[in-house]
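Below are structures written as structure tokens.
Values in this text are rule-based calculations from the coordinates and carry no lab data. On a predicted model such as this, the values are computed, not experimentally measured, just so you know. Cβ atoms are built from the backbone, for glycine too; each structure is taken alone.
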Structure 1
Amino acid sequence: METLRTEQVRKIRFDKSGYYFIALMALAFAGFWKSYFSKFFSGTNDFNFYFHFHAFMMVLWVTLLIVQPLLIRKKKLELHRMIGRLTYVLMPVMLISVLLILNSGMKAVPAADLAFANVLFPVRDFFFLAIYFSIGVAYRRQVQIHARAMIVTGIVFIEPALFRFVGGEIGIPIILGLLITLIVLERKQKQGRWLFPAFLMVDVMVYLLVIFEVPLSFLDPLVRWFVKLPLT
């Protein structure tokens, strides 16, 4: 029997990613337990509609990230496609919920404290979700690209929950370590290999802006304009 001339490339089993997103759901509850979920039990819940709406949309999206890969594992492809079409509505509504909670939250901030630096991470997350979801839709028939793009939308949700749970000093190395591990595991892939490095590069840039306190005050007028919009 003739030996293979090229080494077989080991692919990441994206159909198993649903199990990992179950851990993400648990992390989200742990990260937001003290500041949000526990208040339902203590009777101190004083959040407005926009906050609850955004929390509901986040939970719904992570639930889909769990369900969709499991449907592929169970060969329920038609149901997977049907739910996938629902995300064409779900993700825009999710993005609207981000804008609403930002607009509502910043209206309560004194005008002197309205600065782009204070909304850098939510703005970054908004564009990450929009861009990577669009990539996932555009390449929905190319599994390797589609799956990676959807996984990135899940990683976007990891950061705020993780930072609340363990703090930024520990959370940042964990996120960077996760992305570097995925990149190393995928170093021999031909399709979609660029998605995780692109995410890592922008993430590092944002972290450096915060760590070195790079002045972003030239964008403050944009924040003040956004706050004045009658969205909430």
Structure 2
Amino acid sequence: MKIIPIFLFLTLFFNAQVLEKYPDFQAPYVGGYQAYYKDFHDIIKEKDLQPCSNPNEIYQFSILVTEEGSIQFIKDLNEKNTKNNKCAYNLAREVAKYQNKWNPAVVDGVKQSAVARFIIYPADLFENYREGYVPNYTPPIYYDKKTGERRNFSKDFVMKFDKKRFNWYDLFVIMAEFTVTTDGKVKDIVITKSSGVEQFDKEIKNAINILSKTWKPATINGSPIEDRFSFAIKGITEVEYY
């Protein structure tokens, strides 16, 4: 069986007319990310929105910005992560209803729909907000404890995945994610796009657990936080002949 790694960190699949991310040097909001967070803060004050009771909540807010400059919410398939960061999740969606400076992506002079992503850390958007703010954020890092160097998670995952147990022919895409804790441990593994075969999905989780001891946590403002890591694997299973 062949397994081919494709794209890491919150991969989404759409039709050919939708970009999975914004082109380089383009921003999904008029005025750039600083303008997005400034409007976010101003709307909080204008609408008298309340801060989150848990200051450690953080949420990666993903939306589709259409070629007309409107937005569509994207369903978050990780219900556990949404539940654990419900306040940040709700805040991002509530504020987005009042934001009106969405900037479509442009490719070869033609406007296109594209996925935009924003780190929402409510603690920085209420009393701690400052002019020119953008989140000082680093995602979880998969690394080699002996050398300290970053490693390729998808490559190591393919090596650890037990392929010999499966020999039917099929094309598949699996999407999964998990939470990396503040001390670099892995928890709450979720298969966000199932293979449809229970034992196959179980082996996905087993491979993740094998690689679970080599993580640095995400940080916000230099402090470690719990955050999720997402990845996708595209593969082909092949029938064995004998």
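Comparing FRET efficiency 1/(1 + (r/R0)^6) of positions 78 and 174 (r between Cβ atoms, R0 = 35 Å, to 0.05) across structures 1, 2, the highest value is found for 2.
If semi-axes √(5λ) of the Cα gyration tensor in Å, for residues 30-125 alone is computed to be 31, 18, 11, which of 1, 2 is the source? Computed on structure 1. The value 19.6 for mean count of other Cβ atoms within 10 Å over residues 142-149 was derived from one model only; which of 1, 2 is it? Here the read-out was taken from 1.
To which of 1, 2 does the computed value -24000 (helix-only ellipticity at 222 nm (-39500 (n - 2.57) for each DSSP H run of 4 or more, over all residues; to 500)) belong? Going through each structure in turn, the value belongs to 1.
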